[in-house]
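Asks: The following blocks contain the structures, represented as structure tokens.
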Structure P
Amino acid sequence: MKLGLITDIHEHVGYLRAALIQLEQERVDQIVILGDVFEHGRYLDETCQLLSSVAAIGVWGNHDYGLCVAPTDESRQRYSADTLRFMESLQPRMIQWGCHFSHVEPWLNPEQLEDLWYFEGLPDEQHKRDRIFAAVPHEIMFGGHYHCWLLTRPNDIQPWTADHSIRLTDGRYFVVIGALCEGSFATFDTDTLELTPRQVTT
């Protein structure tokens, strides 16, 4: 499977539309969302329409929680039924193709709002990495939330600046995908384990 990985859209429909065109040209098999579709709501209907049109699946982020778990009557009046249907399709976490997908670090509980909003900076100390890799058994874990690229192994942060493809072999990885609202996204081949950072081209 070739995946298109998108996180932290924050309703940036221009970048989203461009990224989806590029991913179609890449012939990806599945679009996976890593959370934070929502920003202020102004472009949410259009954002979800684009994501629904490509049958995107994925997880919710801290900005999405209310619409995914318990939409209010006000939200149901403000947004279309299709938008709410898409938002409610997002999961707290997802296990597919042998990988773990969540918006936040895997030791946090995405079904608890305080965990979704928890932020203690990058896992730049060993005890932070320990809790990531002890939380779940999967070899490869993907996340968003940080609005940066990050490649972490159990004992260090890798000196990878997302300027080239990398194969996630020979060990375990926690990978943060760059934010789409800043023009970043990725492809990941579940057979070869090749992760390729992408940038929106306009």
Structure Q
Amino acid sequence: MGVVAVGGHARKVGKTSVAEGLIAALPQCRWTALKVSSHWHPLDGDGRDAPAAGFSIAEEAVRAGGGPAGGDSARFLAAGARRAFWVRVREGCMAAALPQIETLVAQAPFALVEGNEVSELVPADFRILVLNYGVAEFKESARRLVPQADALVAVSPAPSASDATPPPPPPWREFVREAAKAAPLFETADPKAVPAALLDLLRSRLSL
């Protein structure tokens, strides 16, 4: 059994795509994948507040777009996961949700958990932090993840032919370099294309 946690320094940096790439590249793991949203998302057409427990866990049944998590948990199934779940958690209620999350993880041969807050809390064998050089924001929750990361994946889009000069470095680059001295950094233009060296490191850590 092995658990991989995937976080990102902000929204829309490619962490779901990196998770998809890992699932597709290591099908022998028969992944159970969890998308954990650390604030409440009403389902389409459902304006209800979070239940009294403060969280909801739904197993995904759709293998292509249109799944309940805006397609994210469905993308995990489409990539080859054996099971996928969307965990919606009201702010401040992650501690209440954690026992059920850990139960799902413990029942899986291999589990992949995506989300920043849960990445801090769930016991994991390998933690990945996804960076995107095109996004300046760096969430406080992500700053706490940097020293815990076993690997950094930096999404660096290939420059277009019309780019006369390269874009300036992101304002957080030096902070990441200082805080994650021991974690290797892997760059990729396509977040779904997991670098081979990262896969080798992950196979070694998970004894695959």
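Asks: Tell me which of P, Q gives 16.0, 50 when you compute Rg and Dmax of the Cα atoms in Å.
Replies: Structure P accounts for this read-out.
Asks: Follow-up. Among the shown structures P, Q, from which was the value 66 of percent of Cα pairs over 16 Å apart, for residues 79-182 alone calculated?
Replies: Computing percent of Cα pairs over 16 Å apart, for residues 79-182 alone on every structure in P, Q gives 66 only for Q.
Asks: Name the one structure among P, Q that mean count of other Cβ atoms within 10 Å over residues 15-22 of 19.1 was derived from.
Replies: Corresponding structure: P.
Asks: State the single structure among P, Q that was used to calculate relative contact order in percent (Cα under 8 Å, 6 or more apart), giving 30.
Replies: This value belongs to structure Q.
Readers should treat all values here as calculations from the given coordinates under stated rules, not as data from a laboratory. Small disclaimer: the values here were computed from a predicted structure and weren't measured. Cβ atoms are built from the backbone, for glycine too; each structure is taken alone.
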